[in-house]
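Okay, got some structures for you below.
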Structure I
Amino acid sequence: MNILALDTSMGACSAALLCATDGARALHAREQEMQRGHAEALMPMVAAVLAEAGVEATDLDVIAATVGPGSFTGVRIAIAAARGLALVTGARLYGTDSFSVMARAALVELKPTAPFAVAVDARRDMLYLGLYDEAGRMLDGPLLISPDDAAKLLPSSLGLAVGSGARLLADAAIAQGRAVEPALPTLQPNAMALAEIAFESGESAIFRPLYLRPPDAKPQAQAIGRR
């Protein structure tokens, strides 16, 4: 089985190809941190991992993408690329939320033994939040929520938060008499973890963007009136 995974949802761009044959797995990946330029960077990464593995696009069985939450433009880039490639190759689409991918990466790096939170700074004193058990199964989320309200949701056994919003969550928890350790402040979703999740899962969620908040850009009232 050949699984191509794509992520452009937040502050990095990555592509990974997982090749599984006869009980063996090989993973080929490219990743680069960036705040913009994902659209230009993604397809060269795809070409690089395919060439490195010696796999043709027509040999792909599954094409996976993170569906959000994240930046509006970034979320759309990976989804559009996955849909286009699936049309050309006939591969099956797989999508999952960005936070479950981050949780998978945190599991590998930290090996938590209790529930933990994935928290991303959503600006305007808000967090994107996901809660996971020690095996990486989602308990709640993804949510768009204030740090204070997020702290109230934390299970009593949760003592760890990861992501760019982990410090905000930890500070809110301390104010409520809770101890939460922030970790991995630069953690991003990545295509390598997504490829592993897609390999282990036989089902896909609805393949559409998960935004959680309305866009910042809005049509000008005068422009609307002229239509």
Structure II
Amino acid sequence: MQLDGPGLAPLSGGKAADLVVLLHGVAANGNHLILLARAWRKILPKAEFIAPNAPFSCDYAPEARQWFSVEDRAPEKLLAGLREAGAILDRFFDVLLASRQLGDARLALAGFSQGAATALYAGLRRQPQIAGIVAFSGALPGAEGLQSDIRSKPPVLLVHGVADNAVPFQSMANTKATLEAAGVPVTAVARPGLGHAIDDAGIALAGDFLHDVLKAPQGDAGVAV
């Protein structure tokens, strides 16, 4: 299944040295997350950003997209959906990296809500290891089987609003504990008063994290936006 969606070429011009893939939430599309790239381009001037549209029509908003169905929230159904989405993304990453002549160490993922769950699932099961994963306001379905089926342990940043009424704030603590038990390096940041959203502080934290894991040079102040 071929994915498409909006993207931004490296701010520095020329060939991409890094690739950041942004995964949107349910009932959305890639245009919702590509906006994050505009905040990160100066700190990652040699990175290309791509925000693919999820492969499936949304259960309750057919004009929007989703990575997997949430109509039946039984754990085994959610996990089956994640497996399918993860396989689609794995092939997508293969094509992206090969066409840009980049290795997995130059790939980072960032996702919001359902996209965060999908980024965690796909990123932790990909080999060779990618650079890192940012998960905004997400959960970790299938956590009980994580230790037996992960294939790599990239650094993870979790950012979650304390006032989230869509994906409970407790999900962050649960995800952090599961990742730590599996030996995955993880940092968790709570955002007081924030609901199911991404705020400026979270965007800045994620930008710093991506800069660190990709070991990118600081942006050139002389590069025009």
**Study point:** Parent structure of the calculated result 26.4, given that mean count of other Cβ atoms within 10 Å over residues 96-103 is the read-out and I, II the choices
**Key:** I
Review point. For structures I, II, which has the highest computed value of Cα Rg over 2.2 N^0.38 Å?
Key: I
Review point. For structures I, II, which has the highest computed value of mean count of other Cβ atoms within 10 Å over residues 32-39?
Key: II
Check your understanding: For FRET efficiency 1/(1 + (r/R0)^6) of positions 24 and 144 (r between Cβ atoms, R0 = 35 Å, to 0.05), which of I, II scores largest?
Key -> II
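Just so you know, all these numbers are worked out from the coordinates, no wet-lab data involved. In this text the structure is predicted, and so the values were computed from the model without any measurement. Cβ atoms are built from the backbone, for glycine too; each structure is taken alone.
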